[in-house]
Each structure stands twice: as structure tokens, then as C-alpha cells.
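What follows draws every value from the coordinates through simple rules; no lab data is involved. These numbers come from a predicted model, not from an experiment.
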Structure I
Amino acid sequence: MNNIFDDVTAELNYKESFHKIWSNYFHYLIKNQDILSFVEQCSISPIIKEQTRMEAQKLAIPLIDFITEGTQKNFLINNEIELILAIINGNVITVAKLHISKLLPINKEIENKAIQTSWKGLSQ
């Protein structure tokens, strides 16, 4: 997977980093529609074995750390990390599907609105 942390630098504040990560993930999914389908169908499926989940979680450590930092520093609501990740994942996947299906072609303005809506729902 392309790194969703591309262009996330120390110069960015937390909200700007959130925006960049969300956008990177969105663009990755629309460029890799087969992965979008897999993530959507299998990410919380009971057919996925625990060992596979543990391996996937290792890949998610930077994102988990980012979300944890956000909750600890009161940028994000104090909630279960898994719930916050699920909300972000659901937001990004849904917007990517709207774009791919052409139900709502996503330009930069609409993408920014989606990111802001996601941020408002999760920020303090």
C-alpha cells in the first residue's frame, strides 16, 4: 500500500496532518479499486483469522499512533481507537465509492467538505 503518511511533515499541525492522511487514503482507494473492494468486504469479516488481523494491525501501527496522539492531546474525541478508525475508514470508503460509481464525482472542493465533515465529527 502506498504510504498514507506521504507529505505528512512535522511542519503540519494535527488537523492538517489529519486532512493529508484522509486525502491520501481516499486517492489510494480510488486508484486501487480492487483493494477498496477487499477492504470493504473483508476488513471486519468473521472469516478473517486472528493471525491475519494481527498482521494487518502491525501495518496500521502508525495510524493507530496518530489517532492515539490525537485523543491524548485533545484534538480528537476521547473514544475507543477502534471506533475512531472505523469511522474514518467508513467515511473514506463511502466517499471513494460515491466517486467511483459516479453518483457524486468528487472534486477537490467536495473532497475538502468530506474531510471537514469527518474532522468535525471526531474533533474536540
Structure II
Amino acid sequence: MRRVVAQNPSGNVRQSAFAVPINKQAHDTVVERTVRGLYFHETGRVLGSRYTPDVQWLYALDDDLFGITKDWATGTIGNPALVYKYAISKDDANATVWILQFFEKTWELVLFGPEEWDVEHQA
């Protein structure tokens, strides 16, 4: 752990904070397993291994993302420990996209799909 100066995305607020180094590969593996479990919970099917997940950390949720996900299915576990939204492609049940919010503090975008997948128009 080390002390850093953190700022909000617009850069107008700065404050001292502690940073905890995180192993991204280990983190992404946990997020992938979480999504696979959520997929099974929601669909009763196992998410296949056809696609490698792309896990992206999000610093904030913007209006564009809210617009894209407004009609997606939503779920919670341990409200508000985990809130999630997801969409499953109409053409390929193994192509999915997920937004995960942990403890109202951190967000992840997780994509299981072709490399050039247009989430907004396929899901």
C-alpha cells in the first residue's frame, strides 16, 4: 500500500488516498468466474469457452453507457454488494456483455464475444 494523490475523472478534485497494488490477471480471473456463475444463475446454461473474456475496469459510468444498457436485464446479489446488468446476443448465446458494480464503488465491463463485436447493435 502506498499514499497517492487521487483525482476525480474531470480533474477538478484532488485528495490524498491509499493505493493498493492489484494483480490484474488474478482480478480478471475472479471477475470472469463471477460472470460465468452469474450467466449460469440467469440462464441455467454454462457459458462456453468459445470466447476469451475482455475485462475492463471503469472509473465511472457515463451517459452513453447508461443509454446503451438501459434495456438490459438487471440483477443484484447482497444488495448493494453486487449490482449487474447484462445482455446476451440474439445470434450467439455465448456472446455476452456485462456491467458489474461492486459495493457502489467499482465497475467492470466484461465482454465475451468476437474481437470486433458491436455491443450496442448485437446484444
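Miscellaneous remarks
- For -22000 (helix-only ellipticity at 222 nm (-39500 (n - 2.57) for each DSSP H run of 4 or more, over all residues; to 500), calculated) the corresponding structure among I, II: I
- Among candidates I, II, the computation of semi-axes √(5λ) of the Cα gyration tensor in Å that gave 21, 20, 13 used structure I.
- Entry that produces 20 once relative contact order in percent (Cα under 8 Å, 6 or more apart) is calculated, selected from I, II: II
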